[in-house]
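A short reminder: the numbers here are calculations on the coordinates, not readings from a lab. Note that the structure is predicted; figures quoted are calculated from it, not measured. Cβ atoms are built from the backbone, for glycine too; each structure is taken alone.
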Structure 1
Amino acid sequence: MENDGGSEGDGVVEGDGVFVVGTDTGVGKTVVAGGLSRALRRRGVDVDVCKPVESGGRGDAEFLAEAVGSSTEDVCPWFLEHPLAPEVAAEVEDVDLRYDEVLDEVSSRVDASEFKVVEGAGGLRVPLADDREIADLVADVELPALVVARPSLGTLNHTALTVEALRRRDVEVAGVVLSGYPDAPDLAEDTNPDVIRGMNDVEVRCLPRLEEVSVEFAADAVEGCGAVDLLR
C-alpha cells in the first residue's frame, strides 16, 4: 500500500493541535503521538505534548517527554498505578480524579503552546472520571482527532465506530493512521486502507512496523508515510 508521503521541512501545520485517539489500547497511539511531536519539531513548529492520564506505568509519558525534550511530569499530570481505565484505577487507588480538573489542565496546556499534541488513553469509550469518557474530553478540548488503528483483520469495524463516535460529537477527524503496517501485508491488511477510506470518507496513512521503537525512528516513519500532512 503506497502512501502520499511528505518530506522533512515541507511547510508547517495549521491550528492549535491534534488529539491522538485509538480504536483500542495498544494500537500505537504513543508511537504516533511521539513521532508527530518530534517530526513537527524538526519542521520548526513549537510543539508540546500532553497525555492527561497514564495508568499502569510511565512508559508512554517517558516516550512523549523524550520526543519534545521535556519531563514525564510536564507531559502527564496524573499517573495511576493499576493498568485499568483511569476512572476505575482512580477508584481502586482512592485517588480524587475529577473530570473538570483534567479538562482545565489540558485546555490550559493547549492554550500555552503554538501546537499541542494530546494523546488519549485506550479507546474513546474508556471511562475517564466523573462518569465521563475519553470521547468527552476530546470533544470538550475542541481539537481535531487523529485516529490510530490496527491494520489487521477487524479494524474496519473498530475504525468506523471510532470515526462515527467522533463525528457524532462534532469532532473533526483529521485522518486515520494504520500503525504497525507490515512490509508484506496479507489480503486484509492490503485491502483495509482503501476500504476504510471509502467507508468513512477520510484520509488514511500506513505507518510501517518499526523494527526498533525509538523517537527518531517514529519521527522518520511519521514523516515517510505522510501522517504529518494530515494535520494541515
Structure 2
Amino acid sequence: MSTGSGPAGGTAGAVFPREHLSGDVLDAARALLGAELVRLPEHPGGPVRTARIVEVEAYRGRDDLASHARMGRTVRNAPMFGPPGHAYVYLVYGMHHCLNVVTGPVGAPAAVLIRAVEPILGIAAMRDARTAAMRRPAALPRDSRLAAGPALVCACLGIDRTASGLDLCDMTSPVHLRSGDAPAIVAAGPRIGIGYAGEPAVSVLWRLADAASPALSRSFA
C-alpha cells in the first residue's frame, strides 16, 4: 500500500535532526526513510561504511503488544525509555543483532527498527563483515541486497549490543545518522514476524519502505 511521498529528513549529509525523532514514532519512522546510517572505522585507517535507510518498522509504547516495552522497563530495553535519537540494539535467536532508533519523549518507550539499508560507501568492507558473520560459507547477493534485513544491517555495519545507548544524532558517534533524500513514494504494510502479538498489532500498517528500493527485506505485494 502506498502512503505517498515521505518528508525530507533535512539537508543531505548533515547530522540527522533530533527533533524529527522526538514526536510520534510513525512520524519518526517516515522521517528516517532516506536518511544515511554511518559506521565510522573500527580501526585506524579503516573505511567509513555508509548506507541509505530504505525500510523500517515502528513500535509504539507499552500498549503495542509487539513492542519490547509491553512488559515495562528492563535491563535490555532500558534505552527505549531514554531520549530520542539513541540506539537500542538487541539480540534475537542468540545470534542476530537488530538496530532500533529510539523516538518520542523520555519515559514514553518507542523505537523504529531499521529493517533494510542500501549500501553507499565502504561496500567491500560490508561484504567482508557479512562474510565474517556467517556461520556457514555462502555466496553473497549483489551489492544492493547485502543488508536487506535487520540482522544483515547490523552484520554489514559491524553493529552489536555495545552500540546500544549510542547517540545516533552525534556525528562523532561510532554509529550515527545523517540526513538524506526522502523517497518519492513510501509503501506501508503490516510488520513482519509478530504473529504472537495478535490484533490489532499484526494488522497495523507500521512497516514503511521506499517503494522503489531493490533492498527491501520483503515485497509489499
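Highest-scoring entry among 1, 2, by FRET efficiency 1/(1 + (r/R0)^6) of positions 99 and 211 (r between Cβ atoms, R0 = 41 Å, to 0.05), is 2. Using the calculated result 14.8, 46 for Rg and Dmax of the Cα atoms in Å, for residues 27-90 alone, pick out the matching structure from 1, 2. Going through each structure in turn, the value belongs to 2. Of the structures labelled 1, 2, which one yields -3500 when helix-only ellipticity at 222 nm (-39500 (n - 2.57) for each DSSP H run of 4 or more, over all residues; to 500) is computed from its coordinates? Only structure 2 yields this read-out. Match the computed value 15.5 of mean count of other Cβ atoms within 10 Å over residues 163-170 to one of the structures 1, 2, and report its label. Computing mean count of other Cβ atoms within 10 Å over residues 163-170 on every structure in 1, 2 gives 15.5 only for 1. Of structures 1, 2, the largest value of distance in nm of label points 7 Å out along Cα→Cβ at positions 115 and 195 belongs to 1.
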